[in-house]
1. Say we calculate distance in nm of label points 7 Å out along Cα→Cβ at positions 176 and 328 for every structure; which of I, II gives the highest result?
2. When distance in nm of label points 7 Å out along Cα→Cβ at positions 120 and 320 is compared over structures I, II, which one is greatest?
3. Here percent of Cα pairs over 39 Å apart has been calculated and equals 9, so which of I, II was it run on?
4. Distance in nm of label points 7 Å out along Cα→Cβ at positions 128 and 200 computed as 3.5: which structure among I, II?
5. For structures I, II, which has the highest computed value of FRET efficiency 1/(1 + (r/R0)^6) of positions 104 and 312 (r between Cβ atoms, R0 = 35 Å, to 0.05)?
6. Given that semi-axes √(5λ) of the Cα gyration tensor in Å, for residues 8-143 alone, derived from a single structure, equals 29, 25, 12, which label among I, II identifies that structure?
7. Given a value of 7.4 for distance in nm of label points 7 Å out along Cα→Cβ at positions 16 and 288, calculated from one of I, II, which structure does it belong to?
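Since every read-out is calculated from the coordinates, none of them should be taken as a lab result. Note that this is a predicted model, so its numbers are computed, not measured. Cβ atoms are built from the backbone, for glycine too; each structure is taken alone.
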Structure I
Amino acid sequence: MKFRKLGDSGLDVSLIGLGTMTWGEQNTESEAHEQIDYALAQGVNLIDAAEMYPVPPRPETQGRTEEYIGTWLAKNAAKRSDIVLATKIAGPARQPHNPRHIRGAGNQFDRKNLTEAIDGSLKRLQTDYVDLYQLHWPDRSTMTFGRPNYPYLEDEYTVPIEETLAALADLVKAGKIRHVGVSNETPWGVAQFLRAAEKAGLPKIVSIQNPYSLVNRTYELGLSEFTHQEGVGLLAYSPLAFGWLSGKYEGGARPAGARITLFERFQRYSKPQALAAITSYVELAKRHGLTPTQLALAFVNTRPFTTSTLIGATSMPQLKENIASVNVELSEEILAEIEALHERQPNPAP
């Protein structure tokens, strides 16, 4: 396994991070525990969860992912210090697909919600602290989760970022969290968090968890330089574009038990231009003797701004291939072909 610094936190995290959002929906508790055991044996030390998980979010299953991690920790207490445990607080329901069942649709990043959320997560996780606590999406209307354009909406109310950081600072002082991160954030948002931290002596964000893949490289446009210069590490999610870049959906295939087969809501990567680009990348991988998964994950791994590539799997063979991508080297020829495809169809699935 390879390791990189998590922003300015001083923490070393594995280049491959273990995503968990299928646990409790597509994966059972025993399967989740098996995944953790295998991942740790391969050197993975970052486990990323969220109070909203599993996905798709439903009131009946909310929190189950953290509960599965908690039962593993209860049986493996001595290994707690070996893990960089990350989770997230759900934000307000400002878009139709945002969940409204977690503390209500007005779940904003104020002191009350932050305290209630972290206490609930710690109870489910059966631990006294998390290493990284992330704001799952902004407390304002933005271009998140595939929204193509900035909405230019005047939100009725948003919690000031300085107020949010002040509440998080108290959670750090209380020992409930070690470091703070954001997710699905924009360059403007990152700038505001950094400015508020410096101005008021509050915790600096050390990470940003945003989508990044062969078909969604929008992170490069404004955030890559910004976060590099400011010491904020990227935790890249959806590196396989909901599994599309694995090639398993090529030709209209719908494997039993796969996410796109089960859940109609996942349409972010199924636009015609995205499907055409995905097919091109799948064909490129095969021409060079790689699996499509190896190509897609190795590309994200090679980016200098990637701190950790968050992979998710519903089966052990998938997990093993995903983690093994850390050892895949892409030649200059392959990288040049990737750039040529990107220039022909840049960011077909933002």
Structure II
Amino acid sequence: MEHMYEPEFLNQQQVEEIKNRKETHYIDAHQHQIKELFIIDHPQYSGDKKQEGFASELFAEYLQKQQANFVHVYFPWNYTVVKTMPEEEYFRMKTNRNQDLITFDEQQKLSKLRVGVFGMSVGSNIALVLTQAGISREIVIADFDELDTTNLNRIVAGVHQVGLNKTIVAARKIYEDNPFAKVVALQEGLTKDNLETLLKEGKLDIIVEEVDSLPVKIHTRELALKYKKPVIMITDNGDGVVLHIERYDLGYDKVFNKPFEYWTQMFSSKPTMEQIGKMIVGDILGGPQNVPPRVFQSVDRIIKKELVSWAQLGSAALMGGVVATVAVKRIALGEHHDAYVEKNIQIDF
């Protein structure tokens, strides 16, 4: 049970069997959704006219028509059966409030976008915000690591999930938001081989890279260049984030604006923690002037073995989910054309 992350669609007989189990929770979202969909289809009854609409003969006919239009979804990890609208109607309701910041045609295009989000710390927030926005119904996520209690300051999860692979935690959240999603969860993490397979088979349109390993970051960009796919990366930076966009689909051919040869030389021998820290500050965060003083303090303490890891805040991780989602949307809709972006985004007031 602990490794399950995909919901099951049940027929009526299966529903009755599962409902009889004492641990099962049964949720009828369908009756509420009929009302939601009625208002969407008849906006003249929106706002303070809802009750008038629900009392109308038009709603009575609508109710009769929609009563048999449902599916049952079972989430085995929390023993919950949900009666809900089918995929098309569910997606219309879920994305209705996006209009017209995202038009209907744009939403259809975004939903078909295939995004890979690799690294489930900041990446788990990105994957969830993409899902909430109705982007990438087919999504690939990867992480080899298990959820620790120390991750709970920035990963949307709970103590009951400690010890689970982070992709399982993220996949469950995605499916609970959209049970009709298609999630590929690479529990072995991102490797050069599995990424090349995904790219060769045409299963990725955009890569969101959030892994910790610098060599894996370089390998990812080598393959992105080979297969002409854009790469987005968010680095949390104190209360803010640093956004990188590398448009290998537009002819960009570097890594963090430095030649591939530079990185090959840097990793010709195993770098020290201090050298890695300098690369992160100088090459990824854009220099010491972009790094908050308290982040510098944490790096110094890590090198001295006084801290376990780089300081990270949940607020910055959530901000990263927002910034990356906007970047994905703009690239997919043809609203962004710069070959390289390095932008330090801080909350300033």
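1. Checked I, II; max of distance in nm of label points 7 Å out along Cα→Cβ at positions 176 and 328 sits with I.
2. Answer by largest value of distance in nm of label points 7 Å out along Cα→Cβ at positions 120 and 320: I.
3. This figure was derived from I.
4. Going label by label, the one that fits is II.
5. Result for FRET efficiency 1/(1 + (r/R0)^6) of positions 104 and 312 (r between Cβ atoms, R0 = 35 Å, to 0.05) over I, II: largest is I.
6. The structure behind it is II.
7. Among I, II, the structure yielding 7.4 for distance in nm of label points 7 Å out along Cα→Cβ at positions 16 and 288 is II.
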